[in-house]
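Have a look at these structures, which come just after this line.
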Structure I
Amino acid sequence: MPQELPILKGRGVNSNPKNRFERLHVEDDFEHFDGDEEFAASLTKVPTEYLLDSSKTIIATNDSPDVGFTHSINPYRGCSHGCCYCFARISHEYLGFSAGLDFESKIMVKELAPELLRQALLSPRYEPVALTMSGVTDCYQPAEKKFRITRGCLEVLAEFGNPVSIITKNHLVTRDIDLLARLAAKKAAVVLVSITTLDAGLAAKMEPRTSAPRRRLDAIRELTAAGIPAGVMTAPLIPGINDHEVPAILKAAAEAGASCAGYTPIRLALAIAGLFEDWLGHHFPDRKDKVLNRIRSMRGGKLNDPRFGSRMRGEGIWADQLKSIFEFGKKAAGITGKFPQLSTASFRRPGDQLELW
């Protein structure tokens, strides 16, 4: 049997690196299975498991100065989209899993999320605030088709009139246009669609279980047609892989109706760095060193710079170039709007009486 397994179909990474919090780590040894083609074939398929998440609260908070939101909802932990570079991968290590295959194949499902959200909004201690969905993992990943937890949360938010912003790579968001339009009519909803490339082949390598690029553009088109503000996120930008596409992505998004745009250079914290290096070796061995060196040039000679501010933009000549490409692309595409400021003015708890004056 070969020492290195073939690329797993439908998966973004090919291994489970050691969990940094666990003392014990099991290494697979297939020496005694050498020549067993049936066993070898079984190793190329990793099924998705859905596990119950017993969280008692649903609204998470953060005080990071370079994150654009303070309160968020994540109906799922882990994400089967399989983006090899996803910054959220390392969060799976807190659950005793690996940031590798475990992150995209062991999905924690918060079945009680809508009920927990309702309880939170009913509390007299709750101060209305814009909530972000997909602050960590995508709320419209494939699991949502089955469990409909995101829709359940949106039903609660629409009932209360609580504002929400959504970040997603999945056309499935259009399923909930009815609820989002109700909120948008109160200036209480915005959707940001992440588009990293217009090349379907590259997207299949970078994000194997996401909607195709054209479908994401369709999502922007359908959302804006329904009166829901929509924007585009060109994130992450990877030097030597997709950075050259930024002007074309912004142009296509603008034509679809995107009114705002943002970007973030790739971030490779902890175990993600090794996973990304392996991914480059599999898919782009001819440019692996070039890509990694450019990332290091933006991150102070390392693959990751965790400092607030710098981590979201990078530093140095290549970081400046990414910014210039993005700003030029925005101007050329005619995207002049800023991210909408959502309003909490329509927030009402069931039973609340409207003031007459």
Structure II
Amino acid sequence: MFPTAKWPYNRSMQPKPPPPGRSTVESPPNRFERVALMDDWEHLADDELAAPPGKLKTELLPDNTKTLITKNDSPDVPYDHTVNPYRGCEHGCSYCYARPGHEYLGMDAGLDFEAKILIKYDAPKLLRQELCRPEWTGQPISMSGVTDCYQPAERQCQLTRGCLRVMLEARQPLQVVTKNALVVRDADLLTEMARHNLVQVNISITTLDAELARRLEPRTSTPAARLRAVERLAKLEVPIGVLIAPVIPGLNDHEIPAILKAVKEAGAGAAGFQLLRLPLAVAPIFMAWLQASCPLSRDKIESRIRSTRGGRLNDAEFGRRMSGSGPYAEGIRNTFRAFATKLNLTTPYPSLDSSQFRPPRETTGQQWLF
């Protein structure tokens, strides 16, 4: 008989390190399930506990969703519509706020989120159909509002590229957010969209420390590769901004000035930041990562996180959840503002142009008369 899941869940001991290329050993119980499978280490000998874990293979699973464009009503998010060709993310960032979304699929927010990726193989087709609807008038869309549209699976599936083709045909304005230098692969489409003021790209850079990035975000591009992507797109005159996301109090907040200086030199035209968020299952996953990766500074980092969240690990209130509250959070905001202003990175790009939108050709080949 399986034990009843308890929430919140946090295992006090981690007998093994994460599998190679993964950020967590955690598979926390799904908050929607009444029972859960839990590891039982008591029957293992000491040498078995010390053995390195085997490689965890990524599974690409079909997602037969019937719609693609999602409406967003959060006042904290600067876009109303999102497109996500993938659910789950192989980047495996230990802090990813999207992890709890996998629980709606009957999976867990830990290793399942990193290793079981749902693929919307019909994404370009669905996007074309939805852009052809009479009620759609070309409102800006954001890609990667949830999981990264340039995660490793995109190299094989090329769904993001397929969606870009449809958007270019339709003159559909688009904002892209990614941690992956793979975005440069689509420079041809992005450059053409930029000529029509239809696209803005934001690359997320959490740290300039390659070793920290590899532990924190195991399958993302290196910081150097992301800076090269910024430089490449800037030279092609694609509007390129950088997000320091997330800022983790006590871990990477001291890097804000250096990151802003580096992205300015690479050619970024704007910058922003978001404070660490730890909703639901993300909190025990991140804290387990912190214990394994930064044991000596764990207490300091946790204390500073709590100081920005009213003594808690997370604050879900609109207006505070992205930026935090309290003196330490205010210090982070002031530091970012001072250096971003000095480097002229505070002026946002002009709004994207929705006036050029035209419904794309139907998959049947039928063209529009007007």
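None of the figures in this text is laboratory data; all of them are computed from the coordinates on show. Please read these numbers as outputs of a predicted model, since none were measured by experiment. Cβ atoms are built from the backbone, for glycine too; each structure is taken alone.
Remarks
- Among I, II, structure where FRET efficiency 1/(1 + (r/R0)^6) of positions 66 and 162 (r between Cβ atoms, R0 = 25 Å, to 0.05) as derived comes to 0.55: I
- If FRET efficiency 1/(1 + (r/R0)^6) of positions 154 and 322 (r between Cβ atoms, R0 = 30 Å, to 0.05) is computed and equals 0.70, the structure in I, II: II
- At a computed 0.10 (FRET efficiency 1/(1 + (r/R0)^6) of positions 90 and 226 (r between Cβ atoms, R0 = 25 Å, to 0.05)), which of I, II: I
- For distance in nm of label points 7 Å out along Cα→Cβ at positions 266 and 306 computed as 3.5, the structure of I, II it came from: II
- Here FRET efficiency 1/(1 + (r/R0)^6) of positions 130 and 298 (r between Cβ atoms, R0 = 30 Å, to 0.05) was derived from just one of the structures I, II, and that gives 0.10; the source is II.
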